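Asker: Down below are the structures I want you to see.
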Structure P
Amino acid sequence: MSESIVLLGDGLTAGGRWGDWFPGYEVQNLGVSGDTTDEAIARLDTIIEMEPDAVVLLIGANDLGWRRSDEYVVRNIETILVTLRRRLPHVRILVQSVLPREREFATTIRSINRHLRQFAPTQHALYLDLWPALAQPDGELSSEFSDDRLHLTDEGYAAWVAELEPALEALFLQAPTTTSVPIQHA
């Protein structure tokens, strides 16, 4: 039996043909177009009931469209990770960076991603930085991968899959974990 993966995210995730791209896994695409981090939190019980071997998360781009702060997005993604770790102690978690979009959001997205990169290990989650593969030097989603600086073209998905494939392999090389690392507050 192959490992089961739940992909949790927004329309970027929903638009992927993950089962075709990752035939060696039992893939459930729970991406929902338009979802924000709030809606992803609301759907966690569904994922928990599924008891997957791994959860792959990409969420946050739509929060920016609602002008939510980097702190708001980070706190919600941290809530997702902590909840998954607590309720599914053996699950493998891969949190992906928020993808670049229009240039005006670059500073906020960089801040979110910096926080996620630092927080992920506290929940024994792997962090995948998609920014180098998809962003232009100015922080905008590369026109090579998007027609509207938000949604991905087939080329954009191919670039994403090229980064995700080795990350999934690394994820499944890790033993499942049972506890989170406590955060020390100063």
Structure Q
Amino acid sequence: MSVPSKSPTEKIRIATIWLDGCSGCHMSLLDIDERLVAAADRIDLVFSPIVDTRTYPQNVDVCFVEGAVASGEDVEKLHVIRKNTRWVVAFGDCAVTGNIPGMRNRFPLREVMNRSYLENATHRPRIPNRDIPHLFDKVQPVHAFIEVDLFLPGCPPPADAIFEVLSALLENRLPDLAGRVRFG
């Protein structure tokens, strides 16, 4: 696996996206704090929920994908990302394993929908039938649909681990996550 390399004067084009999850990984990204500001002159954030861009761009160096895959809409997004991105990072436990969104896999989708939209509704109970994506029966991790170049586990991943990945990319090297992430 090769790291997307840039000259010291070129900015690395970074994208982030969240699928089915809580956005906690993005919060952990922001927890890098002043280290993120210090790296800002080398990073071009070209697509993210925190950037007002609607269309995923071409020639992205790295995309951090947060969240599990629960719908056809998620898969469509992933295919666009993989086609236009050199390095895809499964960002957090939901992207790596399905984690919390995958907890619904133990139940039939119809039961989950009834419980969510009918049994627990206090105002106009109804299952939505428009303007929402078609949900899969089972939630799956990102690598079930596209090739992933790096798995960054954690719920959320520690800011130090995220910073190590960013630093490694800026230094044209593979990240060393030993001691920066925990499994299990």
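Computed from the coordinates by the stated procedures, all read-outs in this text should not be read as laboratory data. All of these numbers come straight from a predicted model, not from anything done at the bench. Cβ atoms are built from the backbone, for glycine too; each structure is taken alone.
Asker: Using Rg and Dmax of the Cα atoms in Å as the calculated read-out, with 17.6, 57 as its value, let me know the right label among P, Q.
Answerer: On the way: P: 15.4, 47; Q: 17.6, 57.
It must be structure Q, since only it matches.
Asker: Ranked by FRET efficiency 1/(1 + (r/R0)^6) of positions 130 and 162 (r between Cβ atoms, R0 = 25 Å, to 0.05), which of P, Q sits at the highest value? Write down the numbers at each step before the final one.
Answerer: Numbers: P: 1.00; Q: 0.10.
Looking at the calculated values, the largest one is P.
Asker: Follow-up. Could you figure out which one of P, Q the value 4.7 for distance in nm of label points 7 Å out along Cα→Cβ at positions 26 and 138 was computed from? Please list the in-between numbers first.
Answerer: Details: P: 4.7; Q: 2.9.
It must be structure P, since only it matches.
Asker: Here is a follow-up. helix-only ellipticity at 222 nm (-39500 (n - 2.57) for each DSSP H run of 4 or more, over all residues; to 500) was computed and gave -12500; which structure, P, Q, did it come from? Present the calculation step by step, with values, prior to reporting the outcome.
Answerer: Values: P: -12500; Q: -7000.
Computing helix-only ellipticity at 222 nm (-39500 (n - 2.57) for each DSSP H run of 4 or more, over all residues; to 500) on every structure in P, Q gives -12500 only for P.
Asker: A value of 19 was derived for relative contact order in percent (Cα under 8 Å, 6 or more apart); which structure in P, Q was it taken from? Display every interim value, and only then the final one.
Answerer: Details: P: 19; Q: 28.
Corresponding structure: P.
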